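Structures incoming, each one as structure tokens.
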Structure 1
Amino acid sequence: MILVTGATGTVGSEVVRSLPAGAEVRVMARNPGRVTGAPEGTEVVWGDFGVEGSVVRALRGVREVFLLTVPGGGDDGAFLRVAREAGVRHVVKLSAAAVGDSGAVDLITRWQRRNEELLRESGMEWTLLRPRAFMSNTLSWAESVRAEGVVRALYGESANACVDPRDVAEVAVRALTEDGHGGRIHTLTGPEPLSAVRQTALLGEVLGRRLRFEELEPEQVRAAWGARYPAKFVEALLESAERGRAGSKVEVHGTVPALLGRPARAFRQWAESHLEAFGAA
């Protein structure tokens, strides 16, 4: 049996949709009613990383796990201990490409790095997925695009080899259902590095509208993010943005095409699949 955590999130939801028909699947979610697109026969159970009894029940009979790091800066250690005791054979963990960058020392990357270490030391087989930023992060622009035809972002010329979450999910499903992924680190990127300015232009082309880009100052972004995230996470995100500005996120990896047998999806393809969010008819 495969257990999927984070099934209402960006990648977890795509993992659930992409699992092959006939696979024995269980989904653990804090809000089971929000789980959509699961294959027929999927078992959906309530579970919370902070409630050990729910984790024990969710892991009963499971051999493969798709794991998101415990939310809120938590430690995966307790979950991994229960998983090992339950007889889990293999954990496929969603991490971040920054973990492999020795210059990345912000809080969020240190947190991911520590949880990778815990998994490698767990005694279970492991696979690490390290994606770059998700193309879907641009959904945060949707409201201003619909209302004003404007994209506002920090460091407009800073490039990132962002990846389509669907590609990440397809790699995760391969790792969960095929042999040969144990002990491997898959760094996942899109086919090219793109800046916010270039993404704005591409999005405008797909929408058939002329969009304007406005660069935000760090203090504006700090205030906006501060309304959504704890201060310590805001500072970590700003540190990450500074590294990106220095060119740390432009490298393109060939992992997606090598594993999936096709090119990584381009940003234009992602945008064409999400036109309604940006106001297209």
Structure 2
Amino acid sequence: MEQKISIKKGNVQETLLLPLWGRAYETQKTNPRLIDQKAVEIVEKLDYDFSNIIKTQSMSQHGWVARSLHTDKMVLDFIQEHPEATIVNIGCGLDTTFSRIDNGKIMFYELDLPDVIALRGNFYEDSDRHRSIASSFLETEWFDEIKVRDGLLFLAGGVLYYFEEEQIKKFFIKAADHFKECDFFFDSLSPMGMKIAKKQVLKKGGMGMPMDGGWGLKPIKALEKWDTRIKVINAIPMSRGMKKGLPLKAKIVLSIPDILGVCSMVHMRIESP
């Protein structure tokens, strides 16, 4: 029997299992909204008890699937316009986006802390167009490793709200200084959303990480006040257009955060003056 791969409990890296499980669970449904066989493969190889997540995260699971669907659409639209685009997946965790969207031409970087990149090495091998970078995204020396040919898109799913606003602001400005023009696509939580996520997802899901601090964004247009080069292109409520096939009760429950602006997918662009 193949030995399973253990996961360290009690830190931010443990949270990467949540969306991974969400995609794998969805894939195995009778009528899945998302098919991600790579996520199923990874879950089966991990030595981790997912039982508490299964019991407590039925509604959050819809959010993780929706985020992946939004991201896939954004990337596919972007590479339709930029067939040889460079895409950087910030805080990639055990994300599997590349497996779903690769057009055979893009350059795709997976960026995360060294222990996460080492964990990913059990499931992915680097190639000429799919590379790993072991670094905190805040330590921006890694900018020099990014080769841009035809448009640059940064993804950051389930990442930025774990940090403080000033850290994110400085990072965006450094990106603007270095790359001049690029796009970002990420999920944001309002201050209310931060409180809900910490209580309903991290605590109930058995995540052992600290739950202090974090970045709650509202209104989303406030990003444009950080720097004149920052433009908010779009902000989509997380569950908008993602409820097809769900039970009526789930549709109602998921509509409430959308109405309150709790969680959104944000498309932000950095442009030269």
Structure 3
Amino acid sequence: MTTCQVHLGTLLKRLRQVPRDAQRIIETAIDTDAKGFLKDIVAITPPSMGKANKESQRRGENAIIHDLLGTRSGGGRRTGGVFVVMADEVVNKATIGSQNVRLFATKDGKVYGCDTRFFKPYATVDEMFAYHQSKRLKSGRVSEAGGRTRDVGRWKFIDQMIVSASAWNRYRKWIIQRVGMLAAGFNAAAQKLGVPLPVWIKRHGTGRGAVNIQRSLGSYSITIRNSVPYGNKNDLPRRIRFVLQSDKRKKRLAHRIRAEIRVALRKNKLTD
């Protein structure tokens, strides 16, 4: 758990001038701080890189497609790919043997095929997802290995799952809906504190996180929890510490406390 304590310093002396308002001032300041934290952390939670917007959503969707099909020309992190997509009419004409599948032959005589275990032309979403996850490294990233053919004589064996275009389209529509799930671990807190988040993050619901507000005389705390299991693999703890320790956050909190103290002083007709 990453914790944060607020040190009031010289502001504590000013709070003592308005003792009846001190609790309200602290609660208002911490509420404001928590809302600011949520906005800041969501803005740097993958796939967002400074702002959680449509561009970030598209970035996340494209990253998934690159992982699954392999990075081609145009930059991006190199991946070997997970699936090879072929037209339905091509896989329907494939010749299935006891161990190998003959997919098609080129004009120069090369025969493309695969082991029978890789031939899943009409795989279900669950089957494709299981295979997809099997290609993940401990870091959570999809392996960069693979993506090449294995030559045996005139045969070129493809060592990736062969799926039809129709199966791929079903899986693609399903898998890109997962974009925003890591940031969705903050949905519960955002909903409770009234912080608006993009639809592509809100759609995942509030079940992957929690928020707890504890209030007593002289004490007030807000605990925000993101329980998405792959948060550590996406460096989420470091991102959280970065936001909590940022000068932007400290200045925002101090500014809010000063503003609330000024209001209380004027209300009590005291000198600012």
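When you work out Rg/Rh (Cα atoms, Kirkwood Rh), for residues 183-246 alone for each of the structures 1, 2, 3, which one comes out largest?
Details: 1: 1.07; 2: 1.04; 3: 1.01.
Of structures 1, 2, 3, the maximum of Rg/Rh (Cα atoms, Kirkwood Rh), for residues 183-246 alone occurs in 1.
By the measure distance in nm of label points 7 Å out along Cα→Cβ at positions 63 and 191, tell me the structure among 1, 2, 3 with the highest figure.
1
Figure out for me which of the structures 1, 2, 3 the number 1.6 belongs to, where distance in nm of label points 7 Å out along Cα→Cβ at positions 55 and 111 was derived from the coordinates. Walk me through the numbers on the way to the answer.
Details: 1: 1.6; 2: 3.9; 3: 5.1.
Computing distance in nm of label points 7 Å out along Cα→Cβ at positions 55 and 111 on every structure in 1, 2, 3 gives 1.6 only for 1.
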| Out of 1, 2, 3, which structure matches 14.5 when mean count of other Cβ atoms within 10 Å over residues 15-22 is calculated? | 3
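If you rank structures 1, 2, 3 by mean count of other Cβ atoms within 10 Å over residues 87-94, which sits at the top with the largest value?
On the way: 1: 20.9; 2: 24.8; 3: 13.9.
Largest calculated value belongs to 2.
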| field | Computed 25 for percent of Cα pairs over 30 Å apart - originating structure among 1, 2, 3 | value | 2
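Read-outs: derived from the displayed coordinates by stated rules, not from any lab. Nothing here was measured: the structure is a model prediction, and the numbers come from that model. Cβ atoms are built from the backbone, for glycine too; each structure is taken alone.
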